[in-house]
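Participant: In the part that follows, the structures are each spelled out as structure tokens.
All of the numbers you see were taken from the coordinates with simple rules; none came from a lab. Note that this is a predicted model, so its numbers are computed, not measured. Cβ atoms are built from the backbone, for glycine too; each structure is taken alone.
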Structure 1
Amino acid sequence: MRELPDAMAAEFDTVAGWTATVVEELGEDYALPSACRGSGSPAALAWLCEALQLKAGTTLLDAGAGVGGPGAFAAQRYGALPVLTDPMPEAVAAGRRLFGLPSLVCDSRQLPFPAGRFDAAWALGVLCTVEEKRQLLAELRRVLTPTGRLGLLVLVRTTDHLDEQPDGNSFPSYDELRDDLAATGFQVLDEADASDFPDSPVAWQAHVDRVQAVIGERHAEHPAFRAAEQQSGLLGRLLSSGQLRTVLIHAVVV
């Protein structure tokens with residue numbers, strides 16, 4: 001299992017466990033919004049679900065699922081049958097606690113599934129956390145059926161050099177992303193910019209904010225909380241300045 005940098009381990013492992021605990025205390029209405037934090041608005045997730053033709057019985061791999069919000073979204077709203085994977089044990093445990101979906105601790109570059117296992121797969125905010133992008137994409141292609149569909153949410157850089165470099169991230173350019181997809185056997189059918197979608201509904205965002213506020217009240221002095229907040233702030237600045245943008249991709253196996 002690869003070792004994540006401290007800031008990423010803090011966000012995707014330690015904070016994930018805190019999130020599950022707070023959600024369990026506040027109630028199930030808080031689960032989906034909080035677990036989808038950082039993975040796109042409901043409108044963006046719906047775009048991906050519909051592009052991938054998710055419906056009752058569709059098998060879906062959520063690679064790098066975090067605490068499982070997007071997979072649960074696909075299950076609850078479209079009837080898909082998701083399997084969640086993530087390299088961080090606390091994140092996987094949190095997803096099981098909140099949603100009870102099949103979940104495994106594993107690296108998305110070495111998936112423990114046979115070839116052709118899934119009708120669809122997605123990796124949301126995952127590709128920019130690994131250097132070996134083609135290895136990850138090739139592994140996703142391996143576990144998809146011959147007519148499999150792939151969804152991605154990727155932070156792409158719009159400049160050769162970023163003013164700040166988030167810990168543990170390797171952002172592709174848009175052209176590099178398209179080249180990596182073509183090289184690993186995918187054809188892009190559709191794409192969108194996350195900024196084209198409406199913001200999360202007020203009630204949805206209020207639930208996210210409430211969970212984050214409780215975590216902050218309890219853990220503000222913890223090094224993991226400070227590291228995660230610093231990383232989040234840095235990404236926010238890069239997005240606000242236009243040095244990064246968030247792209248949604250729908251591709252198919254060719």
Structure 2
Amino acid sequence: MTGSIDPAAWQQRRTSFGSVAADYAALRPGYPADAVAFLLGPRPLRVLDLGAGTGLLTDVLVAAGHDVVAVDPSAEMLDQLRARHPGVPAHRGGAEEVPLPDGSVDAVVAGQAAHWFDPDAAAPELRRVLRPGGVVGFVWNVRDERVPWVAALGAALAAEARGHEADQGVVAEFARALPADVATHESATVQRVTPEQVVGGIGTRSYVATMTPAAREAFLGGIRDLLAGHPGTRGRDVLELPYRTDAYRLTPR
């Protein structure tokens with residue numbers, strides 16, 4: 001857990017995704033193949049997708065030829081992953097207590113998830129399940145606010161998202177706790193989405209999923225109004241929503 005977030009609120013948020021699992025699977029962006037190649041290299045590996053959620057990172061891992069096992073605390077999210085990848089073993093569990101044997105994987109990766117891990121409790125578990133020479137890879141998609149309408153969207157979300165957005169500072173905490181050396185890679189991906197899909201995607205964020213129904217409806221209504229009125233999105237049926245992808249490869253020492 002990072003920052004000064006109230007522990008009870010943090011726990012509520014990190015377990016909130018089951019209620020929005022289907023929308024998460026349909027509306028969150030995937031990950032670029034070059035980010036996975038940077039994390040894992042060209043050789044097929046046995047990979048733990050930790051905090052695998054609905055399988056968005058699993059998609060790219062499988063396409064790259066890796067042998068994947070998925071772990072996530074949410075049964076609803078794993079139901080989506082199993083529907084997407086029926087051949088991938090999927091288990092309920094968390095980073096602080098990984099339900100895999102010692103030395104069973106070549107790599108542990110996490111997409112849009114590591115900020116929900118407790119580094120001091122999780123680091124020994126990652127070392128336990130990794131084989132000698134194994135690596136840890138973390139990756140996040142972050143909206144690219146150099147585009148004016150995306151910046152306006154970010155500003156509209158800021159008051160609610162403050163302290164809730166993905167904190168990539170957790171990488172430094174894991175580098176200390178493992179300990180590990182860190183290498184970084186920046187990439188990008190773009191979603192082609194309707195305005196209503198943008199609104200739906202915002203609805204899968206933890207700070208929205210944990211709102212009361214009335215507060216959620218009002219908040220998402222404001223996002224709808226922004227997209228209907230902004231000159232970069234007004235009257236458009238399809239939008240290009242750009243993301244910067246940040247990948248971190250941690251090599252335990």
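Participant: The value 46, 32, 30 for Cα extents along the principal axes in Å, for residues 29-172 alone was derived from one model only; which of 1, 2 is it? Show your work: numbers first, answer last.
Facilitator: On the way: 1: 44, 37, 29; 2: 46, 32, 30.
It was calculated from structure 2.
Participant: On FRET efficiency 1/(1 + (r/R0)^6) of positions 149 and 229 (r between Cβ atoms, R0 = 35 Å, to 0.05), which of the structures labelled 1, 2 is highest?
Facilitator: Working: 1: 0.50; 2: 1.00.
Looking at the calculated values, the largest one is 2.
Participant: When distance in nm of label points 7 Å out along Cα→Cβ at positions 101 and 197 is compared over structures 1, 2, which one is greatest?
Facilitator: Numbers: 1: 1.4; 2: 4.2.
That would be structure 2.
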